[in-house]
Structure P
Amino acid sequence: MSLSPSFTATTVTSELIPLMIRILSPDLRPVNSQLVRADERATLAKLMHVMTTLKLGFVLDKNEDGKLSYKLEPCVCGAEERG
């Protein structure tokens, strides 16, 4: 029995995107770099490795109100948004 018919692009995307977003959103404290604990540094290093491997990065973006924020590029969005 082959498993490939069970895994469509939509199914795989809808299952993996939430997990990827969770991996890309670790719980890190916004503190001065001198106050970062060793475990936080390790988490950040793993995050940077994952982002580099997947060719992901943050780009400074201005929203409609003129406020600046960082946006993940390329966009990692759910299957329902890919349309």
Structure Q
Amino acid sequence: MIVTLQDIQEAARLLAPTLPRTPCAGSRTLSEIAAHRFVYRPEDSAPFVDFVERRSMEQHVEKLIQAGRVEEVEPRRYRRV
């Protein structure tokens, strides 16, 4: 599978709404974000699926942090800004 820039941008667009927007709202861990299954369909199962989902979300969250759209509120917990 070849991942394009468009794929990454679409995943970032889909990921951002899953993170709370307000300081009053709770934050989420990478595991909670990855459980949404942005890369693979929920019915897909293979030994590598969880790793790929988590690693992909880790990369997307880092890009969103750099863009100022997400913040790490405590170690490994994130929320929208």
Structure R
Amino acid sequence: MIDRKIHHIDAQSFDRLGAWLCRKYRDCQQKNVEARNALQKLGIQEREYSTIRKDWESARRYYTSQIPSNVLLLLLTTRY
């Protein structure tokens, strides 16, 4: 009896996962269209997208990188 209930709950969760994934994919597609439209309004051509993407990736890596431990130690021990 319990096994059947667990199997039923698993099946429901799996169905909801598929619906969630489809919704997320659709949302991403819509955001992509909106971003391309915004870039087009700014006069940015598609051939420039790779440059923008590289710049964005570089900035993302810089701002999300870990602080070296010696700098972190200095920040924690310095009194302001």
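Read the figures in this text as sums done on the coordinates, not as results from a lab. Please read all numbers here as calculations on a predicted model, not as lab measurements. Cβ atoms are built from the backbone, for glycine too; each structure is taken alone.
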Rg and Dmax of the Cα atoms in Å derived as 16.7, 55 - corresponding label from P, Q, R:
P
Name the one structure among P, Q, R that FRET efficiency 1/(1 + (r/R0)^6) of positions 12 and 60 (r between Cβ atoms, R0 = 35 Å, to 0.05) of 0.65 was derived from.
P
